[in-house]
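Pasting the structures in now, so scroll down.
Any read-out appearing in this document is the output of simple, stated calculations on the displayed coordinates, not a laboratory observation. Since the structure is predicted, the reported quantities are computational estimates derived from the model, not experimental observations. Cβ atoms are built from the backbone, for glycine too; each structure is taken alone.
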Structure P
């Protein structure tokens, strides 16, 4: 499986070290994704300066689409690498949460169908009545 990544830098230069670090973090996401899924990742790293914040504040945005399902997160930290790590951790949390939700709904639906086929329930699982 290959992740098609588009990495962009805002208000700073995209060095090869930053590019390699982001790609390394994206490779860590592969174990949470099936091999058959199509994955497109857009990552934006940059330096933000607001009037109420002092010093350099770095922002990392991850926008990942996995077989039609989109996941988005961002993180702002004083260190760029910490912001990237934080955003990656949040994306992994979102992916696993979605995976668990789908699995749970599938199991609940399967139990309802099994009960209906056994005759233990008059409820139709497809219409919720």
Structure Q
């Protein structure tokens, strides 16, 4: 029973959600990689975790699967809402930028930029 208690104390709740103690890594970060079938050792290496930390995370996820899964789905929904917000905001911003007339003193810089873009595109094709 002490082992269960120790593993669960390594997972704490912060303003970011369920987090591996001593890190900024959430269980939702770990779950992103579990969902695409990364092996635990690669997840451990990706986040620079110790064996103890990754084992505690995996244990907690498995022991509390339904609770963690519900929170994970909420995190995914929030991420998507944030992504959509910034995508729309950036589209508006880029639309305003393209309508802004170029300054005459910057015309030489724009010419160089267009040449570089053309060279880059030709190397891709």
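Structural remarks
- Comparison of P, Q by distance in nm of label points 7 Å out along Cα→Cβ at positions 31 and 111 - largest value held by: Q
- Origin of the derived value -14000 (helix-only ellipticity at 222 nm (-39500 (n - 2.57) for each DSSP H run of 4 or more, over all residues; to 500); candidates P, Q): P
- Looking at distance in nm of label points 7 Å out along Cα→Cβ at positions 47 and 87 for structures P, Q, the greatest value goes to Q.
- Of the structures P, Q, the one that 0.5 was derived from, the read-out being distance in nm of label points 7 Å out along Cα→Cβ at positions 71 and 95: P
- For 15.4 (mean count of other Cβ atoms within 10 Å over residues 23-30, calculated) the corresponding structure among P, Q: P
- semi-axes √(5λ) of the Cα gyration tensor in Å from the coordinates reads 41, 16, 10; which among P, Q: P
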